[in-house]
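S.K.: Once you scroll down, you'll see the structures, which are given as structure tokens.
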Structure 1
Amino acid sequence: MHPLPRQMRRSKQRGFSLIELLIVVAIILIIAAIAIPNMLRARIAANESAAAGNLHHINTAEVLYISAYPSVGFAVALTDMAGNCAGGVPPTSAAACLMDNTLATATVSPGKQGYVLTYTQTGAGSGFRVLNDPTTSGGSGVKHFFMSNDGVIRVNLAVPANANDPSI
């Protein structure tokens with residue numbers, strides 16, 4: 001018998017075959033197909049939780065605002081409860097420094113954490129109402145939130161919420 005030529009004896013496989021690489025890619029795609037929808041649902045849940053928390057923060061700021069400025073009543077705009085009071089600048093009814101500017105200006109897209117606020121002072125300062133709706137319904141959030149000066153946060157799954165919807 002003749003010995004095998006040198007090239008054939010050294011033909012030990014180096015690296016991965018195409019089939020092995022395709023199997024690894026297929027496994028990664030299966031894992032991604034399972035993980036991505038779960039991640040999106042978790043993101044929506046986080047946005048909705050933050051939206052309800054932001055309404056709670058607005059309610060707290062409103063109570064502090066009306067206590068500090070009873071002659072004004074509830075704030076005319078969300079930006080009245082924000083402002084920059086650093087460096088010894090005293091708060092005023094137009095810049096009360098009760099909330100951060102990011103939340104006070106979340107009235108235009110992209111909003112804050114996937115939600116856009118709509119704020120209205122009612123009854124010449126005796127009340128207010130706030131809507132907090134997802135920027136992309138089904139994408140950034142599913143729930144629509146509503147709160148008025150009673151401090152109860154209400155939710156609707158289909159359309160912007162109102163005072164007749166159930167509370168959360």
Structure 2
Amino acid sequence: MRFRASVAAVILVSIASAVLAQPKDSPPPPVPAKIDAVAWLKGYWVGEGYGGTVETLMGPPKAGVMLCNFRHMKADGKAGFYELCGIEEHEGTLRFVIKHFHPNWVGWEEKDHALQAKLMRVAKDEVVFGNMTIRRRGKDAIEMEILIAQKDGTSRKETLRLKRQPL
């Protein structure tokens with residue numbers, strides 16, 4: 001009986017050591033989620049951000065994807081930039097995929113590349129993809145916080161406040 005207890009203790013210590021010995025820089029495990037977890041984002045949203053007006057149209061979840069577009073208009077009313085994006089089911093979780101465009105429709109990213117952000121956290125009123133947090137602020141309001149890397153190595157936080165509007 002004593003031998004069995006010793007063996008069990010050694011096995012438990014070995015398992016605990018293996019778990020604790022994982023490299024600290026290893027990526028966190030994927031957050032399991034389906035597209036319906038973010039269905040509350042569906043709608044036409046208008047608000048302020050990037051020093052001007054912003055709007056986004058988030059389509060309903062279908063076939064594991066919510067497609068969306070985004071437009072920024074500068075304070076002088078001229079176009080700032082556009083985005084085509086989507087939230088999609090991928091490998092048991094969600095990811096945010098995005099391509100940016102200048103007002104002349106020249107893309108920021110290479111033509112065969114899109115930016116992708118993994119789902120970091122999802123809750124009833126909040127979703128986090130990489131450096132972007134989206135929070136529901138009531139039935140018809142959302143706030144998006146985006147941490148933007150700067151050329152000098154620092155980062156800045158941009159906050160967009162949007163309200164759901166009829167089309």
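Quick note: the coordinates plus some simple rules give every number you see, no bench work behind them. Values in this document were obtained by computation on a predicted structure and should not be read as measured data. Cβ atoms are built from the backbone, for glycine too; each structure is taken alone.
S.K.: Can you tell which of 1, 2 yields 14.7 when mean projected area of the Cα convex hull in nm² is derived from it? Numbers along the way, then the final one.
M.R.: Numbers: 1: 17.7; 2: 14.7.
Source structure: 2.
S.K.: A follow-up question, please. Taking mean count of other Cβ atoms within 10 Å over residues 86-93 from the coordinates of each of 1, 2, which one would give 9.9?
M.R.: Working: 1: 9.9; 2: 17.0.
Of the structures listed, the value fits 1.
S.K.: Ok, one more. If you work out mean count of other Cβ atoms within 10 Å over residues 30-37 for 1, 2, which one comes out largest?
M.R.: Working: 1: 9.9; 2: 15.4.
That would be structure 2.
S.K.: Given a computed value of -4000 for helix-only ellipticity at 222 nm (-39500 (n - 2.57) for each DSSP H run of 4 or more, over all residues; to 500), which structure among 1, 2 does it belong to?
M.R.: On the way: 1: -12000; 2: -4000.
Computed on structure 2.
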